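Each structure below appears as structure tokens.
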Structure 1
Amino acid sequence: MSYQSVFQPGLFAGQVVVVTGGGSGIGRCIAHELAALGAHVVLIGRQVAKLHDVAGEIVAQGGRVSFHPCDIRQEEAVKTTIAAIVVAQGRIDGLVNNAGGQYITPLEAISAKGWEAVINTNLTGGFLMARECYLQAMQDKGGSIVNIVADMWGSMPSMGHSGAARAGMVSFTETAAAEWAKSGVRVNAVAPGYIASSGMDHYPPEAGPMLREMRNTVPLGRFGTESETSAAVVFLLSKAANFISGSTLRVDGARPQVRMGWPMQRPDDQALQREAIKPFDGFHLSQAPKVLQS
């Protein structure tokens, strides 16, 4: 099998797209789809073994891929990594700022060190990657940047550090779209809601019941798939979105629209199979998170 994208084959032929956090989860899925559509995908992450494995998967499907281990929180490492990519590939047409992470804890229990770690991963690292791609590759040739944020609309209780970082990234997206338009660079964001991804398995076991229950707070009555998130990213990177910049595309099944006191009615099993809302999963290597299998 191969990736079953809804987009035109060869859509990104000849293009080089960098995907941070490409060694697992949503980033892995995005990398596979971009490679299936003809892009040379450059995987970025901290764990070489994961990058190596995903690169092997893409090569086995006939895709073009390379990888560079990098801690995106380190400014000099980011500068060096982007320079190496430009030397090796000659260009960078797209950047998907997907790398991120957080942990569950109330605000009063977050230390300064913990706060900084999450801010640096989810905001500062994305800024550094975008800035260097712009300066070293896109300023003279144009390009497209997609920042992955989160469903932080109206707050993120127990993940206040991540909510602050993601909100900051939305603001950065809007500012960069305005400032870099002169160079022919578009900057957008994708905000995934509750997506059934391997990232769910990074939370402690006691979070399992809460994670499994989250789909019941979504008007569409289910979790989203990695492929549905990837499709939003691919659209924003594509020429079909050439007049879209500074926007944040939500992929969340209308979850932020839920209001206390409103008796939400979720689709039944029959309705969930209707074409307009049934899950799309084009990723041939997709696996449900372990926490959702129990």
Structure 2
Amino acid sequence: MQLTIVDAFTQTPGAGNRAGVVLDAAGLDGEAMQRIAAVVGASETAFLLSPPGEGPVRLRYFAPSEEIPFCGHATVATFHLLVERGVLKAPGSYRLECAAGVLDVELESLGAGGTRAWIVTPKQPWVESPVPLETLMGLVGGRVEMVDRSLPVLRNGHRVVIPLRRREDVWDLAPRPGALAEVLRPHGLSGVYVFTRETKDASSVAHSRYFVPGIGVAEDPVTGSAAGPLGMYLATRGLLALPAEGGTVRARIEQGDAIGKPGRIEVEVTGRAGEPERARIGGVAVTVLEGTLRA
């Protein structure tokens, strides 16, 4: 099986978030894809189900222990590779078909800087967390005093989002993956996403970490699927200022620095002030390794 390793949300090999990409997965069943993803060992591996033609680009995503409906960094990695191979062209507009639905993708040409993929992220309702905050903070190796009480702790899909006051607090977390997964699993949760508004770069809006033991990933280095919803969360509370008459705002989210794999995710939110309607994530990537996998 031909396999490519791509680092997404960075153009520096070894930084960002690593994805496996299989461009010829039409003959593979889910069991084979899961076995390959486990061997690759990246947080996710993307499998292209059919050559892009007139229809959408069809992908399936597998973490080391299970299939997931959508993955931001593996999508960025796949579209980067398709452009690099000459299969798709940038600039261009495409559609992505995956278990989370059919999503719009725009490829932006950066000239000598490569290609940035912009992907609409799936929308999930924001509801109260089913797990007590004290329990969650203990399991991620933190203290309740670290929490930014000016913002709510909420569940979004399969993750709980926790705002912290300081970047130092985010970096100091030391989760217990097994215990965390055990507590999250009965509620249909797989991870805890923490962020702070205290950033490394003045141009960024948030600095984050994501612990996802429920899918076999102790910590995901840079997470596009969480960054889009975070943009919606911030826009709802006026921390990303949308125009009253409606429009679009862009921001940048930092992640991966705490574990030596820095990446940057561009986030675009569209809607009216306090009422975001859609989020897109934007990212670049770099091809690291191409070879044959025997699994």
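Nothing in this text is a laboratory measurement; each read-out follows from the coordinates by a stated rule. Since the model is a prediction, treat every value here as computed from it, not as a measurement. Cβ atoms are built from the backbone, for glycine too; each structure is taken alone.
If you rank structures 1, 2 by mean count of other Cβ atoms within 10 Å over residues 52-59, which sits at the top with the largest value?
That would be structure 1.
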Practice task
Can you spot which of 1, 2 the value -10500 was calculated from, given it is helix-only ellipticity at 222 nm (-39500 (n - 2.57) for each DSSP H run of 4 or more, over all residues; to 500)?
Solution key: 1
